[in-house]
1. Comparing I, II, where is distance in nm of label points 7 Å out along Cα→Cβ at positions 62 and 238 highest?
2. From I, II, which structure was helix-only ellipticity at 222 nm (-39500 (n - 2.57) for each DSSP H run of 4 or more, over all residues; to 500) = -14500 calculated on?
3. Taking relative contact order in percent (Cα under 8 Å, 6 or more apart) for each of I, II, which is largest?
4. Could you figure out which one of I, II the value 104, 51, 41 for Cα extents along the principal axes in Å was computed from?
5. Given a value of 1.00 for FRET efficiency 1/(1 + (r/R0)^6) of positions 254 and 270 (r between Cβ atoms, R0 = 30 Å, to 0.05), calculated from one of I, II, which structure does it belong to?
Structure I
Amino acid sequence: MDKFIHSVKLDTNACNGCINCIKYCPTQAIRVRNKKAAIIPEFCVDCGRCIRYCPHHAKIPAYDSVHEMKNYKYTVALPAPSFYAQFNNLTNVDIVLNALLSLGFDDVFEVSAAAELVSELTRVYISQHSENAPFISSACPTVVRIIRVRFPTLLPRLLPIKAPVEIAAEIARDRAIKKTGLPSEDIGIFFISPCPSKVTYAKAPLGIRKSNIDKVLAMKEIYPLLLPHMTHDETHLKPLASSGRIGIGWGGSGGESAGLLTDNYLAADGIMDVLRVLNDLEDEKFHDLNFIELNACSGGCVGGTLTVENPHVAASKNKRLHRYLPVAQTHLNQYPDLESGWTEEVEYEPVFRLGKSFRESLEMMGMVEELTEQLPGLDCGSCGAPTCRALAEDIVRGEATQNDCVHILYDYINSLTGEIASLTKSLDLSEKQNNQSLKLLEEYIEKLTTELTRKDL
């Protein structure tokens, strides 16, 4: 399986070559070349930030269509905890769950119910391995991917427990097989996701070999389809909800930590704050913590790029919804055969390493430092790279030249025009000298034309 499958795509027809995306990408995974953006797959972690900040909507999320339901004999919907916070004046989760059945799904299983199981599993795991604390939540796929490529020393701190969505998918599939007698391939498990990161997870999961999720739907696509099926007449609702405050609380930042029933935790949301926390954790600046909850999206999953509600409003709705619920309704003793641990190790992927060996990388790093000193240090992005240092790395990799920097290019052009002017003045010499001067003049003009054409000036 490709290690770098992604669900954030580029619409080249919509892209006009502006540099907004390269400035907002937290892993410097985007370059602009020939007036079009390009995503470097090895660097991308599917945070979706470029989708949010692209003014031309050229960055688009890839996800599945609800019409995929017809390809299965039995379908199960897995609504994420953040899904409930998209609706106005929702007082009962069963309203949403029954609407999903009315939409055409044969069954539903709440990811928030699986989240309560993960909270319980995490409490047990931390108590049994307290000497290795703090542990980092592995529920956000973007965070796991960032650690995999940028923070190899933190890999042992990742909590080796399957994400709630995966546990929900496994329980839902097992339950559907027992209920219908159908083979697994006839059962479709559909996750309703708040972000493209979880779309990528379903295709290329980390910590396990293959996900039980068959298709991933976007909340923003399901939301308008569901509204006509929602009824507030609670007398005719099937009692489907099976989660409490802990499970639904996972939809917002701090919800996972609250489920651990401890004060020794840190919760951060937003990709830039996540990177600061990981840098500080790598530098051993935190003490007396048991758990670190990190969400790439601002506000947690309620701030995902596939949601419809303002993340701050959604966070408020999420808290209001679960205020009067029981603490938890799903417990481990209900699933004695649950396989909850990772089955594969998440390994470091040195995608940012310049060379093939340590020695080669060291030499190339020296070249990068030297080139960075020669560049203006403005980090203007006009070259198509986010910073001057990123351009220097691209040059060392052979993917760019110094003349991609417009400031250096203009200096180069000025020097060429000066040479041309000097040669023009010498054309009143002997015929032989004239021929030599004309030949040099033609070469300089050719160089100048090549650079101007390449930069489209």
Structure II
Amino acid sequence: MGIDVLKSLFSRHFHQEVAQVETLPQAGSDRVYYRLSSESFSAIGATNYDKKENEIFIYLARHFKSNGVNVPEIYEISDDGLIYLQEDLGGLALYDLVKGKPFTEEVESLYKKTLSALVKLQIDGAKNFDFEICYPVQVFDRTSMFWDLNSFKYYFVRPLRVFFHEPSLQRDFHALTKWLLEEKHQYFMMRDCQSRNVMIKNGEPFFIDFQGGRKGALQYDAASLLWQAGAQIPMENRAQLLEFYIEKVQEKIPDLNIEAFRNRYYGFLLIRMLQVLSAYGFRGLFEGRSHFIESIPPALKNVDWFMKNVNLPIELSEIYKVLTALIHHEKFQEQAWQTAPKKLKIAVNSFSFKRGIPKDKSGNGGGFVFDCRGLHNPGRYEPYKQLTGKDTEVINFLKTQSKIDEFLESVYKVIDINIQNYLERGFENLQINFGCTGGQHRSVYCAEATCQYIRDKYGVEIEIHHIEQELKGNFI
């Protein structure tokens, strides 16, 4: 099992036994992260069945580390290459310091440190680097750019029923990519350089999630960082930080043509904004995840500023026509968005069938009841009898010894129908109950996992109760 391997790697590296294992929130990938700690040390463990992705991440981390770039140190790797142990950078991301908060001198200083580190990663990190190993794409070339541009067209523009003239839009796509490819593409491009992927440890920035990097131009990453929609850096600070970044690049490249570099920076900013909208469109408009839908208005604010303040030296009339229509699209007008209430409250319970199905106190008349008793019960075995569905050992048992993932996948498909309908119709309450024999293992885990799923996808208010455990004085 993955946890056992991680514990072994931890003990081998630190010469101490693991005292605690914490499962960290999972993002969009299949990687699962854990924080392992002992009396004196902590580390982050990762399990990922994409061996190739593990190999490139480990290679990049060690390569950057040898070039003086702040990235997590790789401690140990399992024999099969599917599990590895790395440095614990803590839980504070640059995003946590800027999102919805004043842009203080301290935050500005951290952004400058991050930009300085980014230049080192991009330029020094490209030295003696074999870009052929990059995975899954080796270079941000015309093909890569068209993937992003066409994704914008099909995942964002078409679902919103914004009209465009196909030949004219393709003509603009060709013009934009041709112009951007005139820039030198010989550096390491992190690809997703944003404040969530910058951890702050002891006042210094560290880069994470760089395994999708490739050969490319310098400006793309700087534009990604400074124009992240969720961070909402004030415009005047973005301009100042861009000039700071250019100064740092010029220190490495003395013959830099600053005017041409700045012009193409805004070209790369445009293609990054289109890529971001395509991602928000796929995750929000197609998958229905409210977090991504909520991110669209601030992203369009960036586009609006761009349209009013940037004049690129190429003809992109059809792109601009489409962007103008999107900025004024009724679905994303700020007033309508801000006044749209999120009324729905969802109550999720775990319970024991011995005590009976929980009563609905909201007046809605009830909701879903899912029977977890068909799943293999860890409570039958002595090592798990004193544990609950919140404990890592139980979670691992359920994932490896039962069909819990298949069970929950079916649950999500069923509850999605009601949640989406209730949101559209303005309903205020929905109850979801998970029952098992003792209300301790299977039902607890299913309730926790379902809450996380609902939070990630819908962002609505959730109240969770583990009824049997609370009666015993647990989880209070």
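Read-outs throughout are calculated quantities, based only on the coordinates presented, and are distinct from any laboratory measurement. Just so it is clear, the model here is predicted, and its values are computed rather than measured. Cβ atoms are built from the backbone, for glycine too; each structure is taken alone.
1. Working: I: 3.4; II: 4.0.
Between I, II, the highest calculated value is found for II.
2. The read-out comes from structure II.
3. On the way: I: 19; II: 13.
Result for relative contact order in percent (Cα under 8 Å, 6 or more apart) over I, II: largest is I.
4. I
5. Matching structure: I.
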